[in-house]
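Colleague: The structures considered in this document are given below.
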Structure I
Amino acid sequence: MARYDAILCDLGDVLFTWSPSANHTLAVNTLRSVLSSSTWFEYEKGHISQQTCYDKIGRELSISPVDIRMAIEESCASLRCDTGLVSFLRELKDSTGGTLRIFAMSNISQPDYDTLRSIGNMDWSIFDGIFTSFAAGARKPDLKFYRYALLQANLEPSRTIFVDDKSENVLSARSQGLHGLVYHESKELKQSLLNLFGDPIQRGQRFLKENAGRLVSMCGGIAIQENFAQLLIMEITNDRSLVPSHIVGNEGKWNFFRGSGQLTTAEFPCDLDTTSLGLTVVRARVNVVAPIMDEMLNYINDDGIIQTYFDHDRPRIDPVVCVNVLHLFYSYDRGKEMSQTLQWVYEVLLHRAYIQGSRYYETAECFLFFLYRFIGECNNPDIHGRFYPLLKERVMERIGAGGDGLALAMRLIVCDFTGVRNDIDLQTLRTFQCEDGGWDNGLIYKYGSSGLSIGNRGLTTAMAIHAIQCRLAGFSLHGL
């Protein structure tokens with residue numbers, strides 16, 4: 001059953017827009033003073049007549065009641081219905097099979113409401129009821145008005161969404177147990193409502209299917225043709241159809257780029273990071289992977305730490321790269337050949353050296369995620385005993401730390417693996433889902449020399465789906 005079955009929506013400045021500057025009789029600030037006066041509030045509550053309101057405000061602000069009337073009429077003439085948002089609400093309502101009810105709740109006087117109802121392009125039939133301040137004898141943010149609407153519509157507050165453009169009105173709604181959304185723009189509201197009513201997994205999977213083969217990485221608006229994210233997408237989703245065909249069959253060394261280097265040297269060497277990921281994802285045959293691993297051993301520095309490239313002229317180290325190489329070596333029972341690299345990775349975890357990312361990886365979560373991936377697939381009990389408790393401590397420290405969709409998804413996956421409940425980041429991740437069902441580019445890696453960041457919507461979406469699935473199912477892809 002859906003968590004919510006009702007929406008209480010404001011009319012003015014949400015479903016209808018108007019322009020105070022459309023009136024040519026009063027200055028905009030003067031009109032705002034009229035509309036924010038206590039006398040106007042009494043008028044909206046139905047306690048005084050229109051003429052009494054205009055006369056009293058005229059005396060209070062030293063302006064002509066006739067001018068007030070003209071200014072209001074001119075402003076009302078500028079009222080426009082957001083037909084796109086109304087159509088969206090209609091579609092949302094229809095998609096629930098009639099279980100969703102939509103109500104309007106507006107601070108408005110009887111005369112102004114009559115004017116509003118005369119606007120021709122508004123589909124008033126979307127509402128199951130309309131609650132006005134003049135009928136209730138109260139106005140938002142008065143609690144009396146909310147209680148009136150809830151009672152009249154027989155609504156359960158915890159199952160009702162309240163939408164208003166004024167934060168104080170939303171605060172009052174929340175205080176009564178409703179789920180409040182502060183309206184800023186139509187697109188944002190649509191996204192929020194889809195995330196509250198839609199199935200995030202189905203919507204995300206639809207996005208991946210619709211963009212299969214085109215889930216490319218981006219750097220500053222430039223498409224980066226690379227292999228790393230494609231390998232991760234294939235592993236996380238277990239769906240080969242989402243990635244280019246060459247990803248599936250390669251059992252040799254891997255290059256980060258599919259072709260020439262981009263935003264770097266055109267001739268770019270293969271790297272141990274992508275190679276390690278590729279060989280573990282495609283489960284390369286031992287006779288194929290053994291000589292590649294032998295070659296990797298030639299790229300250990302004087303500290304005993306494995307380097308990043310199959311290139312002695314690029315002596316770079318990165319703890320995330322080290323984790324992925326360790327994953328490869330332990331997958332083929334050769335972990336003992338990486339003892340000093342393993343020790344350094346442990347020290348990075350112990351002393352939180354990863355906290356601001358690394359040379360090639362953007363976030364702390366990248367290190368924690370790939371470490372989870374390594375120890376989750378490692379059948380060595382010593383590795384589990386050494387790393388698992390500390391990994392659990394470190395991911396607990398990250399709860400609520402913010403981040404983009406990819407960082408949150410990685411964090412949640414590690415939380416699930418270590419048995420840590422993380423409702424805060426799950427809720428935030430859900431709100432990040434876009435109207436098209438995908439998540440925005442999450443940053444995963446960066447160019448070591450320039451620091452330019454690379455992100456991938458497909459990878460972020462795949463990770464987000466998996467994180468939500470883990471939480472719902474109570475298990476992880478690589479369980480203990």
Structure II
Amino acid sequence: MDDTLNRASAVNQDIAGRLAARLERLPRTTRSHRAWMVLLGILFICDLMDSNSLAYAAPAIRVEWGLSVAQIGQLTSYTFLGMFAGAILGGRLSDRVGRKRTLVWATVVYSVASLLCAVAPNLAVLGVLRVITGVGIQAVTGVLIVYVAEMYPGVSRGRCQALMLGIGFLGVPLVAVVARSIVPLSPSAWRWLFVLGAIAVIPALVAKWVLPESVRWAAVNGRSAEATKTVERLEAEASGPLPEIVEPTALHERKKSSDLFAPDMRRRTIVATLTVTFGVLGVYGFTSWVPTLLVERGFSTPEALTITTIFSVGQPAGALFGILLSDRFQRRSASLVLTTIIAALMLVFAFTGAYWVLVTSGLLVTLLLQTNTAVLYAYLPEVFPTVLRGLGAGFANGFGRLAGFGNAFLIAAIATGLGFGGVFTTTAVFTLLAGLTVGLFGERTRGRRLEEIGENLS
């Protein structure tokens with residue numbers, strides 16, 4: 001029986017390698033790729049709207065329920081706790097049951113939980129619901145970046161990740177504009193921000209019927225006919241003669257979670273995890289706390305929401321700027337340069353006394369943070385083999401979100417003890433550490449086939 005299973009697995013690995021080679025040789029994205037990108041982008045818009053809704057609702061929640069800054073930090077930490085679980089669980093499920101199925105059900109989970117947040121009667125109930133919301137949100141994010149890595153040709157993989165982020169980050173100014181419009185209307189108007197999360201069910205249902213399963217996952221898991229049909233469709237849509245197929249790289253059969261720390265995988269896992277962890281501490285330390293800390297600095301809630309709405313425009317712009325960088329420069333080098341610039345701008349933001357310097361530096365920080373996110377989202381799934389890609393990316397993301405859970409308490413303590421400048425000096429240090437980690441110890445991935453990077457571990 002074991003010999004039969006091993007032979008079947010070897011056949012699946014061989015078919016998967018050949019289909020991946022056919023997918024990688026595509027000289028450009030096709031009509032189907034572009035249609036999928038629209039749907040993936042819409043799913044990501046909904047995901048990021050829900051992810052950011054609490055930051056914009058927090059000042060009003062604090063006033064209505066009489067919460068302290070520390071309690072707002074506690075509430076923020078609940079989302080990160082859910083994100084930790086969602087990253088690990090979503091990554092593992094996507095490796096076991098498929099990218100598509102995990103994507104659809106994770107979207108449904110956070111949509112329902114977000115809708116329930118809108119009727120939460122107190123901090124405890126809202127906290128529990130934000131944990132559940134965080135599970136779904138981060139599972140969706142992890143699957144989206146893995147799906148793009150596996151379904152788009154290597155020649156444009158980085159640009160496609162940046163494009164998906166650029167579309168998705170439109171959700172941030174959208175939720176900011178909605179918050180600026182409705183939160184000041186009444187003490188409980190913030191609840192409508194969470195109602196928005198339920199609309200994600202609509203694109204999830206569309207994805208269930210329209211989106212194909214990842215070619216690489218389907219082939220490795222014995223669904224080669226389905227995977228072959230998808231590849232043939234893409235080849236037919238590609239105009240002009242196709243390049244010769246490069247000899248496929250042998251795929252790994254390992255599937256245990258502990259394989260992430262096998263001798264030939266350990267360095268990649270640690271570097272990816274530390275990079276994401278420091279990056280999360282920097283990004284969320286900045287974006288999640290700006291509205292609340294601006295109010296603490298003396299701005300009114302409407303003024304703080306106006307400023308953060310301006311900042312939010314930088315999120316899609318920054319991700320789209322990543323299109324120019326992701327496939328033009330090595331991801332690790334681009335990240336190091338970007339994080340150095342971001343850290344300097346965070347220090348300007350932390351200590352300036354001039355209104356327009358604060359607004360301009362904050363906007364540039366927000367923009368370049370998402371440019372760096374686009375670069376790292378392209379990098380992260382590339383360094384793991386197919387059978388561990390969901391889990392590997394999920395582990396790195398999950399550990400980062402667990403650090404974000406602790407960071408919520410850290411930022412609250414720093415805000416209380418050292419104030420505005422202390423908080424954003426801290427985020428500058430974390431951001432620079434993320435760039436140094438991947439820049440000095442990361443893998444070279446630009447222009448290489450996914451199997452060449454993820455499967456060659458020597």
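Colleague: Taking distance in nm of label points 7 Å out along Cα→Cβ at positions 43 and 323 for each of I, II, which is largest?
Modeller: When distance in nm of label points 7 Å out along Cα→Cβ at positions 43 and 323 is calculated for I, II, structure I comes out on top.
Colleague: For Cα Rg over 2.2 N^0.38 Å, find whichever of I, II sits highest and give me its label.
Modeller: I
Colleague: Something else now. If helix-only ellipticity at 222 nm (-39500 (n - 2.57) for each DSSP H run of 4 or more, over all residues; to 500) comes out at -15000 when worked out from the coordinates, which of I, II was used?
Modeller: Traced to structure I.
Colleague: Another question, then. Given structures I, II, which gives the highest value for volume of the Cα convex hull per residue in Å³, for residues 171-314 alone?
Modeller: Across I, II, volume of the Cα convex hull per residue in Å³, for residues 171-314 alone peaks for II.
Colleague: Also, I was wondering about something else. When you work out distance in nm of label points 7 Å out along Cα→Cβ at positions 91 and 379 for each of the structures I, II, which one comes out largest? Mind dumping the intermediate values first?
Modeller: Numbers: I: 5.0; II: 1.6.
Comparing I, II by distance in nm of label points 7 Å out along Cα→Cβ at positions 91 and 379, the maximum is at I.
Colleague: For the read-out relative contact order in percent (Cα under 8 Å, 6 or more apart), a value of 28 was computed from one structure; give its label from I, II.
Modeller: It was calculated from structure II.
Rule-based calculations on the coordinates, nothing more; no lab input. What you see is a predicted model, and the numbers here were worked out from it, not measured in a lab. Cβ atoms are built from the backbone, for glycine too; each structure is taken alone.
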